[in-house]
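Please find the structures below.
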Structure P
Amino acid sequence: MEAKIIYAILIFLMASLHLRLISKYAYIFIGYMFNQENKSYDKHIEKPRLLFHIIAFLFMMLAFIPFKSNHIIDLCNWIDIIKLCSSFLFFSIGTFFLIFSWSNKFKDSFIPKAMSLLEPEKPLSVKTNIGTGAIIEKCIANKHIGESSKSDLELFLTGKSVKNKIVWIDKVGKSQMTNYRSLFAFLDEVIEGGFVAPKYRRRKHYECLLNNFSVENGEYEKNIKSRYSEWYKGLAQTLNKL
């Protein structure tokens with residue numbers, strides 16, 4: 001078998017595997033040239049993905065090193081077999097980097113963990129001197145909490161651990177579904193630095209919600225992450241329109 005046949009196969013596979021990234025950036029470039037804003041580009045995801053493509057490309061280039069293009073591969077020669085296996089190994093590692101960079105696990109698990117290592121999340125804290133009494137009375141007046149949660153809300157606003165989870169009340173429509181947005185807006189008002197966080201930095205926010213709050217007659221733990229994502233997207237769309 002001629003090495004140039006192996007080269008041709010590897011080049012074809014390498015171009016095919018990189019095509020998705022190339023087409024994505026070509027679309028972004030064309031949109032930029034026609035003054036179109038690309039809302040699908042998330043630098044927190046796309047920059048690491050581009051890095052993975054570069055790493056994958058380097059590994060794939062190593063697959064070409066063991067043989068010269070005019071070399072005749074002898075499958076009975078153990079040295080050629082070792083070289084062929086090393087080429088396959090390098091190309092497989094590069095392929096893994098490419099496939100992983102487009103997986104949900106890359107976005108939802110790898111990126112948050114990498115960011116937490118590079119830039120540890122700061123603990124959430126309630127603003128000082130925010131007028132605890134006035135905020136509690138406002139929540140009661142808006143019927144967002146009952147008297148049973150008043151003392152726990154006071155503990156939360158003073159930076160202490162709650163004895164019982166604060167039951168947040170906000171029903172909408174005939175179905176009486178819980179409106180989580182008022183809870184997120186409340187926390188955005190009282191938390192130092194706000195309560196808005198991109199997907200890769202939400203661990204502390206989810207911990208705050210799950211450890212301190214609950215809702216009436218709802219699957220709180222099951223719904224909270226998806227409801228937060230909807231609220232975050234709504235804020236982002238509003239800001240983009242301004």
Structure Q
Amino acid sequence: MNKIEKQSICETIINNPNFTNGLYLIFNDGHHIDLTINTIEDYTHFFFDKKLKKSQMLMKHHDTLFEKCSVCIAEKEKFCRAIRPFIAFLEEIDKYKSYERTLALYKNKNDDLIYMIDTDIQHSLRFLSMFSVLKYCSAGQKFAKYFYGLVPLMDGISFCNRLYLNIYWINKGNYEIINSEIEAFKEEMDIMLTNLKEKLDIICNNDAYLNSIVNFHIISLILSMDIESNMAKAIENYTKNFIAEDEDE
């Protein structure tokens with residue numbers, strides 16, 4: 001697909017009134033996937049209502065795929081819910097390898113900006129990993145407030161820094177609570193994301209899903225390290241850019 005064709009698809013997506021919150025992926029083969037939140041929720045519901053039982057592979061591994069992990073707090077649920085969006089879009093996404101390029105367009109419901117980046121698929125799918133864990137997982141939902149305003153397409157360090165600032169602000173700078181929340185976040189994400197990766201490893205032919213989960217998992221690991229030191233270095237490097245520009249004038 002040439003640049004003109006890709007630009008045409010971008011313009012169509014951007015002008016689509018349904019593009020209000022979520023992600024679009026445009027691949028070099030001309031294929032594009034709607035991963036906006038409304039589409040994820042509607043298609044996931046449709047898939048599990050109409051198509052799941054028709055898949056021999058999914059039914060063969062049903063009990064393993066949908067087994068709840070040890071941090072699940074959904075007592076009324078018989079099966080894991082976090083894996084549902086991954087399975088619903090498996091056919092469309094599993095044809096790609098994690099390193100293949102995609103043009104990702106993301107729109108946050110809190111503003112009218114559209115973020116666009118040419119990146120690899122594992123990076124772009126961080127949004128689906130994030131949404132699945134924070135929306136569908138009962139244990140993950142309690143951490144959703146900390147992701148306010150975050151753009152999933154940000155680089156990992158910037159993403160972690162903003163996530164930490166949210167945790168700091170919401171907990172009013174109380175380091176005892178902040179450290180406790182970060183530790184709980186790391187421990188539970190370790191369990192949830194490892195559980196998801198092991199399940200998807202059973203049914204995936206390629207590694208796009210698997211590495212997108214690893215990509216999101218790394219966020220929790222970076223956050224639990226010396227995040228304030230990392231932030232200080234990031235701010236120092238950012239400030240140096242301005243100082244250098246001033247000196248050159």
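No value in this document is a laboratory result; all are computed from the given coordinates. These numbers come from a predicted model, not from an experiment. Cβ atoms are built from the backbone, for glycine too; each structure is taken alone.
Below is a table of values for the structure above.
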item: Structure from which -19500 was derived, helix-only ellipticity at 222 nm (-39500 (n - 2.57) for each DSSP H run of 4 or more, over all residues; to 500), options P, Q; result: P
item: Which of P, Q yields 2.3 [distance in nm of label points 7 Å out along Cα→Cβ at positions 101 and 229, calculated]; result: P
item: Among P, Q, structure where relative contact order in percent (Cα under 8 Å, 6 or more apart) as derived comes to 16; result: P
item: FRET efficiency 1/(1 + (r/R0)^6) of positions 13 and 165 (r between Cβ atoms, R0 = 30 Å, to 0.05) derived as 0.45 - corresponding label from P, Q; result: Q
item: Structure responsible for 26, 19, 12, with semi-axes √(5λ) of the Cα gyration tensor in Å, for residues 85-204 alone calculated and labels P, Q on offer; result: Q
item: For 15.5 (mean count of other Cβ atoms within 10 Å over residues 141-148, calculated) the corresponding structure among P, Q; result: Q
item: Origin of the derived value 0.05 (FRET efficiency 1/(1 + (r/R0)^6) of positions 37 and 133 (r between Cβ atoms, R0 = 25 Å, to 0.05); candidates P, Q); result: P
item: Which of P, Q leads on Rg/Rh (Cα atoms, Kirkwood Rh), largest value; result: P
item: Which of P, Q leads on mean count of other Cβ atoms within 10 Å over residues 21-28, largest value; result: Q
